[in-house]
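Structures incoming, each one as structure tokens.
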Structure I
Amino acid sequence: MTARIATVERNTAETKISVTVNLDGTGKFVTETGIGFFDHMLSHIAKHGVFDIEIRATGDLHIDQHHTVEDCGIALGEAFARALGDKAGIVRAGSAYMPLDEALAFAAVDLSGRPYAQLDLRLLGREVGGMPPDLLDHFLESFAFTLKAAVHVRSLSGTNDHHKAEACFKALARALDAACRIDPRRGGEIPSTKGTL
């Protein structure tokens, strides 16, 4: 099988980002964005999706975290898309529930080639781990659009915003793992009646 690995460099006047993804990894991760809580969330995508992910980013954090988080989503989605190639033989869709103490999250992914994000993280505080909660939504939107996938993530219960966010990212990781896997029954065929994704 051809290695499903991709590296994306994204350099703008606001950020400098390097992302490498190995879809057939072991859950190793390097997450260095300068935003501690964001690094924590990104590490869950690698560890619970069993992907090897390296993200190194520098951005205009003296302004705020927005550009760094957004551009990491764009670059990570593009890296996943490149690593998937023509998507021949993949399962294509996956979903997962993930509990974390009192919190419960659900995520579903379809690597359809059609970008869409339906999100309801239900983060109620002004910040979670020093991040404005809406930036987690914005990251997921940016990721979904460059991955060109339908991504649904929902917090179903919980009172602690850290727990809810973490459960959402772990659920997303497990859904991505299921969707990105190779299904040997397909014999390398594209999983679509259209013949392309």
Structure II
Amino acid sequence: MVVEEGLEYGPAKRRAVKQLALPARTELPGNDELEDAVREYIALFCADTQPAELAALRELALVWMERLAQFRPHLGGAVWHGTATRLSDIYIQLFCDDPKSAEIALIEHNVDYEPRTVTGFTGDSVEALSLRSVCKPLNETVGVHLMVYDHDDLRGALRADTKGRTPRGDIAAVQKLLIPPAGASDT
């Protein structure tokens, strides 16, 4: 469901419980275990297409990050961690001095978006500005979700996750992900 339908981990777990007719309180695998399974699935079934799809999504994320550079954007989720496919949405966290400034910037640039409230990485409610953006290399319209945090939240945002990885990256980090490894060729 995560790879083939683009579901996030939480909704995929809930749907699996329902489809398997398990009790609601069934213990489920953690996100790290689920991510490992997603990586295995991609390696087995999507190895020929997923790298190009991931690169296209990262390039689109970088476009939005550069447009919103004044808000200290950081890419997170599957696009950052490398498990995204053409069906994955892009999640960008913005760290603003004024929480309404990102929304005002979208309005000033005539960007259609839908505001909602979601649970952020701190566990608190944060505003999410969701929009659709065309990804030409994939010939797809992709969901881009801008989570608006207070500037002070940036300090805790870069703590390593349980695998010791940085959970999100800024513009420079995303640019590095788009550089082909040394020795890679197009042939």
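What follows draws every value from the coordinates through simple rules; no lab data is involved. Just so it is clear, the model here is predicted, and its values are computed rather than measured. Cβ atoms are built from the backbone, for glycine too; each structure is taken alone.
Looking at structures I, II, which one was P(r) over Cα pairs in 5 Å bins from 0, in percent calculated from, given that it came out as 1, 7, 15, 19, 20, 17, 11, 6, 3, 1, 0? Derived from II, not from the others.
13.1, 40 is what came out when Rg and Dmax of the Cα atoms in Å, for residues 39-78 alone was calculated for one structure; which of I, II is it? Derived from II, not from the others. Once relative contact order in percent (Cα under 8 Å, 6 or more apart) is evaluated on every structure in I, II, the highest one turns out to be I. Taking distance in nm of label points 7 Å out along Cα→Cβ at positions 95 and 127 as the measure, the highest value among I, II is held by I. Structures I, II were compared on distance in nm of label points 7 Å out along Cα→Cβ at positions 55 and 119, and the highest value belongs to II.
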